[in-house]
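Before anything else, here is the set of structures, which you'll find just below.
Readers should treat all values here as calculations from the given coordinates under stated rules, not as data from a laboratory. None of these values were measured; they are calculated from a predicted model. Cβ atoms are built from the backbone, for glycine too; each structure is taken alone.
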Structure P
Amino acid sequence: MNRKDKFSKNEHRFQSDDPFMCEQLSDCLYEVLPVERNVIIVCIGTDRSTGDALGPLVGSMLRDQAMQSFHIYGTLEEPVHALNLSETMQSIQRLHPKPTILAIDACLGKKASIGSVVFGRGALTPGAALNKNLPAVGDYHISGLVNVGGFMEYVVLQNTRLHLVMNMAAKIAASLRLTEAKRMNERFKNQPYQNFLAATKKQQ
């Protein structure tokens, strides 16, 4: 659970109730995530708190799909949270040399921003909303603003509407599935050319 009171110029902001949100977020993801490399998606949060369940919900929704260009860490069954975040990141570094990481987490912010989904470059800081000192995560990030920050954060998270969190998670997961389809289509188009180059080199 991170904290967001301001939005930078490098971030794209979407409304989860916008019917075009999935396509718009997917376009942004496809534009910046390297097609030729698999991307590690770290879905941060816990199923023990409604407000902090956004990440694990997205992870479970994606894990149920046949994702080829994305590796998913963090689900409702196996969440990535404060107690195992450092260990998980170390494992990712061992298993995926020089990984490109997309971090997904819920966040608290201003009342007017509730329901917003933010995508941008750079890491997010899990636990910031709860004053926890955790390592920053991600080359890119997606944050879903689920409730108001600034007071009694633990109580606020426990009283966040599940409908809001489920809707945001479904939209984010759908955006990533669209992005996966675009990435695999681009790889398929490039494959004949790559095979031709490989065959040419063997003949030389």
Structure Q
Amino acid sequence: MSISDELDPKPILGRTVVHEGYVFDLVDDRVDLGKAGVVHREYIDHPGAVAVIVLNNDDEVLLVRQYRHPVRAFLWEPPAGLLDIAGEPAQIGAARELYEEADLRARTWSVLTDYFTTPGGNNEAIRIFLARDVEEVPVGERHEREHEELDMETRWVPLGECVDLVLGGHIHNPSAVVGILAAHAAKAKGWDTLRSVDAPWPYRRTAPLTSQV
């Protein structure tokens, strides 16, 4: 038997929005688990996101340093952002984030891996892309940053050194941890594991992951 996660929505008998936020909501679902009965599950209802592991010709990874208030820390991360435009292809969203956060465009795109950030309390699904053959955006065409993105520091770090930083506990952002280790593993396999940018992604939250009855 092969090992693969399985999308299997259970019926929602009712939903209460506990808190409606700017980006995501806190919801309370009454879920019918069959023999296990009906249970309440509170979780964050999130639109999903993309992240980009950018590799240059020297096998260096682009990292950006961004302040994350919930953890009160500056974290080194890959360019990333929300999938909050209805119907937008994930790769287009990723390219926009690369342009806005790093002043870069890439000619070669692949899907590196997909994951859930916190499936016990959050339905945020993230797709991580690998971007290569990059070039800088001309100064006159660059995005004007604001808020946390203003004056973000960027750094090119060798892929092998990034792996050591992850394993040594120096990098904590989940997309950085997952993406760096996935890129290292994919490179070791000759990049044969990469998928096309339009590879199926059934876990993307285009609609609630569970069906309401």
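Of the structures P, Q, report the one carrying the highest value of relative contact order in percent (Cα under 8 Å, 6 or more apart).
That would be structure P.
Out of P, Q, choose the structure whose coordinates give percent of Cα pairs over 17 Å apart, for residues 14-85 alone equal to 66 when calculated.
Q
I have 2.2 for distance in nm of label points 7 Å out along Cα→Cβ at positions 62 and 94, calculated from one of the structures P, Q. Which structure is it?
P
Can you tell which of P, Q yields -5500 when helix-only ellipticity at 222 nm (-39500 (n - 2.57) for each DSSP H run of 4 or more, over all residues; to 500) is derived from it?
Q
Consider the structures P, Q: one of them gives 68, 38, 32 for Cα extents along the principal axes in Å as calculated from the coordinates. Say which.
Only structure P yields this read-out.
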